[in-house]
Structure I
Amino acid sequence: MNSVSVIIPAFNEEEPIAGVVREVSATKIPADIIVVDNGSTDQTANRAREAGARVVKAPRGYGRACAAGADAVSVDLALITSADYDALGEAVDAGTSLWLGVLPAVDAEVTLAAARGRVERLWSALGFDPGRLAAAVVPTPACGLAGASPAYARRAMSLVRDVGRALLDLTD
């Protein structure tokens, strides 16, 4: 399953936006196409929506448009290496919510302590105060659970809920 999102800042792009969205969609790469309407006074938002994009609004300014499109990022914890730390840290510092895939998407033996420990080790490696963890990280399965057994899917959802609750304990 692909988890790539494409963010397209747009200001008064009524004519080309639908074609751009269709061309990006045709690549079959992004799971989500987000057009950030940057204060357009024309039909940019409607044309983007009609072409299949998710549309969000932002005040004028390119940086604001990019930030509005990326208010959260989803990452598979098993794929993160130390080479990713700077980019993840900068995203969190900028207020981006980290939806962290802490459990495999298919049947596996995972304990609450192991899942919580992986999150805490990453957070420590990023150099953040543990008290900020629960506000910045949403524990999730690493990917959709379509390939998992129903029993594992229920267990995985319970575990991510419990990891989230455990992270709240760090704020005390």
Structure II
Amino acid sequence: MTEKTPLLAAIDSFREDVKPDADTIVVCDDEEMLRRLIGRSIRRVTDSASAKINVVEFPNAESALSLLADEPHAKRILAVVSDRNMGRGLKGEDFARALRDDLQDSETPFLMQTSDVHVPTVISSFTSGRVDALLEKPFDGENLVAAIAHAITARLEKVEAEALTMATLEV
């Protein structure tokens, strides 16, 4: 029997504790080649383990948000991987804010890739809890998959902590 990768273990835990129907990773990047590379890297890990994970790619945050705003689809989203600078439209930190604040989604893990990790808005998105993990460009497939696993695990821990706090307040 083969050992589960950290990504597959994180997916299993997230499905068990947060979203049992989660089977889709959203990739959002205005650069088609990078979008495809990210999708291919995710599929390489999940397909080899028969994990049945869909990867849906979007060229901008607005298109991705329309999917995330749709209740039946939102329940199936396992994670979002977004670029920070996407040309026209929302930047990655604005996308994360819209997901957390406008759509009131506190469950979906959000990974932001950027070459600007020291920009104040990137740092504040991460420290505010809207973004679960940052991935500095350039990166390879192995670092990407590890960062997605980290984002899923970090969000799972936040959801569990919030549930514990709510349970404590009810007592």
Structure III
Amino acid sequence: MPRWLALSVRASKEILVGHMLEKAIMEKGIFSNLKDIAVPVHNVVDARGRVRKCALMTGYVLIRAVPDDALIYAIIKKSHHILSVMRQSGHLQIIQDHEVERLQLSLNAPTHGGISIAFNVGDKVDIVRGPFKDLSGHIKLIHLSKKTVTVDIKMLGRLVPLEIEISHIKP
């Protein structure tokens, strides 16, 4: 019976490993026991304002397979980006179906245009571009639709709110 397992992979190689394993499913032989691959991703706006896909669980890829030592060995040997299969007390760590479903439901939850950013309200940021370059402050509001943030900076002894493009700040 197929079960969900977690593969430990090199950070930032999750999507690449997912594609490689999807191709392996098409192969015959040992990989016929590999039933499904899940690489939870979400959209992130980087410091330059570009939207890119980012793995939600850095360093992990989920696979649904019949637990078999020969299959596990073949998967690890398939790519140098796959480090190991998660184990607990020497046994394969099985992930329950309802945990994977909950993770997939949380990914399908409504967001602001399907975009999240690497900043939160209250985070201290530095302004790296524009007329207020080299100032720092704390994020007061995030406007995902406009790709801007409101940052409170201290000017003349008072906090002044500035609306700045996301690409103009860094943590």
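Computed from the coordinates by the stated procedures, all read-outs in this text should not be read as laboratory data. Just so we're clear, the structure is a prediction, and the values are computed from it rather than from any experiment. Cβ atoms are built from the backbone, for glycine too; each structure is taken alone.
Give the label, chosen from I, II, III, of the structure having the highest value of distance in nm of label points 7 Å out along Cα→Cβ at positions 37 and 141. When distance in nm of label points 7 Å out along Cα→Cβ at positions 37 and 141 is calculated for I, II, III, structure III comes out on top. Each of I, II, III could give semi-axes √(5λ) of the Cα gyration tensor in Å, but the derived value 34, 20, 13 comes from I.
Here helix-only ellipticity at 222 nm (-39500 (n - 2.57) for each DSSP H run of 4 or more, over all residues; to 500) was calculated and came to -12500; which of the structures I, II, III was it taken from? Here the read-out was taken from I.
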